[in-house]
Structure 1
Amino acid sequence: MDQASRTPPPTESAKPKPSERRFNLPDFLARFAPLIFLVLLAIIFGLLQPRFWLPLNLWNVMRQVSITGLLAIGMTFVILTAGIDLSVGSLLAFAGLVCADLYKGGEFILQHTGINLGFLEGSVLAAALSAVLIGVLGGLLQGSAVTRMRVPPFVVTLGGLSAFRGAALFFSNGGPISGFDEAFNFWGQGRVINNEVPVPVIIFLGAALVAHIVLRYTRYGRHVYAVGGNEEAARLSGLNTGRIKLSVYVIVGFMAGLGGFVLASRLNSAEAVAGVSYELTVIAAVVIGGTSLFGGEGGVLGTVVGAVLVGVLTNGLVLMNVSSYIQQIIIGVIIVVAVWFDQFIKSRRTA
């Protein structure tokens, strides 16, 4: 008897089921709804206002998005663990003031600490590192309160929102620090690649790429998702959930510090009022991008789409001369709708 005759015919169970071949709309929307909405929004604004499609305007949108986008990348890590950080705008302002003062000779640092860092005057690297250090220390402080003191993240970071803003005002005596040279301003105002692509956009997309790789292709990234999906199960499986949760606040602090440096460079000024209400825009970008506020689901690529979507929405409304007050209302409504949509899609997928 040959081999073909001995091979049993395929059973009914081995054949692909119709449900497996059928298009799954909830899954499709869960993955691509933000991108589809972004494309539709861009087309609508392009039809209503032709200036929207000018390369100069599109690069301007991306440059505006880059600062809040950096914060949103860090916020993605936090929200994936079912946490929240309301202090990112205030921490950005404080970090920006410290790095600006250090670049100008450290007058306020000397005044408040007695440490003379005048020898670092004019060092872009030292200024950038000081901003990142302030951000990391702020994130470490808040993360420790969340993990060691068991204070809810909302309460901790709400306090941080006020505390870091107060620290910024105290540090600078309420005034701005401005007037930097070309070497400092390059990181916020410079352009590369045929003098077209803004440097902040390169920084933003580079950070997004690194964060995406970390979340999707490293053990640490899998641990972040595990903690957000079910913290107790992650703890019972041997993960140090406290350390992982602490690390995500350090990451968002790092991004806030980096954002503070880039923003001061872009505006040629660091101010204590910088970053006001950024937390709203940042959380909107993360949630609209598909990251669940309940943790364990989402990613950086969705956050990038969400950040660009918010930027396109804001830019389009400005081109159409819509009041800034109305813009805030629209963004607030979108956050609520995005959270509702997330819950609706989840219920449909599990039904």
Structure 2
Amino acid sequence: MKAGLISFTRHGAVLAQRLSAGLALEKILCEMWVKKKEITPPDGVQVLHGELKAWTREQFARQDAIIFISAAAIAVRSIAPYLKNKKEDPAVLVIDEQGRYVISLLSGHIGGANELALLAAKILGAEPVITTATDLHGRFAVDAFAAKKGMYLDSMLYAKEIAAQLVEGARVGMRSAYPVEGNVPKELDMVGKYELGFTIDIRKGAPFSRTLHLVPRVLTLGIGCRKGIHETVIKEVVTEVLEEYGIYQESVRQIASIDLKKEEKGILALADSLGVPFVTYSATELLEVEAEEDFQESEFVRQVTGVGNVCERAALKGAGVRRLLIPKTACRGVTVAAAAMTYTVCMEETRWNQ
């Protein structure tokens, strides 16, 4: 996680320095500025010579979190022009210059501002100020849970509706395609019939009339292709295959292939568009992969690469399993297979005040 800290006095800059040191221990890397030219800033703190508006715009694009050590009004006016939505906005905190209060101002759940505020308050010996209703009522927060687990949320509308129901003391349905460990909050029902609920799955089924999908990133796509095939073709084939099997594209964790394809522009472009890594393996590594069912081998592919099947073996290797979720599918010079890593849903405590 990366954070930008801005202060406006020497005392605030010293406070920023102290906070940054504490956050670094939690692997949160901070860049610090002070908007006051007349002082000599402490070590590690830069003097901001430009406009605060321009600084804020840059931080929105670069950082996971922005921390203002200032009056709340300064922070509000600074961030207002750049607000987009709950899924994209960074976490924003406001800390008073004396370090007494840490306010979670923006993106409390998905952006992680609530959790960051608690951490910052602990480091400074301050009081955290959390205003999101689910946290104040001690209820499960589905958007915070998804963010912490790195899951994709397919509907903010349903997420808000679930939050509203839980704040009112009602229960909602929960289903999971994966084993669940830990204590499931009492407001979630894994067996009853409900109109509204959420499911943890990479597939698009809807167990409730109004279903929020939480999609874990567990899928490895194994891809093979003809040399030089255009990125558009690869993207279209992958989209078609995932759609055919009813699997969310957002479940893709990584793309895998043979090392002969490590510079294949079309696959690299696909990985970039999905925001996932592209990993490759040698023919020897792929030959060592075992599967529950026989691979769909090609003698031509064997002659070219040294292994008779690239996509299936790469998918299994990347996922660390022996069972394919999607077997080899060949279309327009592209082969696609997929495997899902073993996954468990851990229901650790997510409510801030209990």
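Every number in this text was worked out from the coordinates using simple rules, so none of it is lab data. All figures in this text were calculated on a predicted structure; none of them were measured in a lab. Cβ atoms are built from the backbone, for glycine too; each structure is taken alone.
Work out the source of -9500 here, i.e. which of 1, 2 gives that when helix-only ellipticity at 222 nm (-39500 (n - 2.57) for each DSSP H run of 4 or more, over all residues; to 500) is computed. Answer by label: 2. 1, 2: which one has FRET efficiency 1/(1 + (r/R0)^6) of positions 232 and 280 (r between Cβ atoms, R0 = 35 Å, to 0.05), as calculated, at 0.65? Label of the originating structure: 1. Largest in mean count of other Cβ atoms within 10 Å over residues 216-223 among the labelled structures 1, 2 is structure 2.
For the structures shown (1, 2), Rg/Rh (Cα atoms, Kirkwood Rh), for residues 40-175 alone is largest in 1.
Computing relative contact order in percent (Cα under 8 Å, 6 or more apart) across structures 1, 2 gives 31 for structure 1.
Using distance in nm of label points 7 Å out along Cα→Cβ at positions 24 and 128 as the calculated read-out, with 2.4 as its value, let me know the right label among 1, 2.
2
Looking at structures 1, 2, which one was distance in nm of label points 7 Å out along Cα→Cβ at positions 32 and 336 calculated from, given that it came out as 3.0? Label of the source structure: 1. Assuming 1.25 is Cα Rg over 2.2 N^0.38 Å, for residues 112-263 alone as calculated from a single structure, say which of 1, 2 it is. Derived from 1, not from the others.
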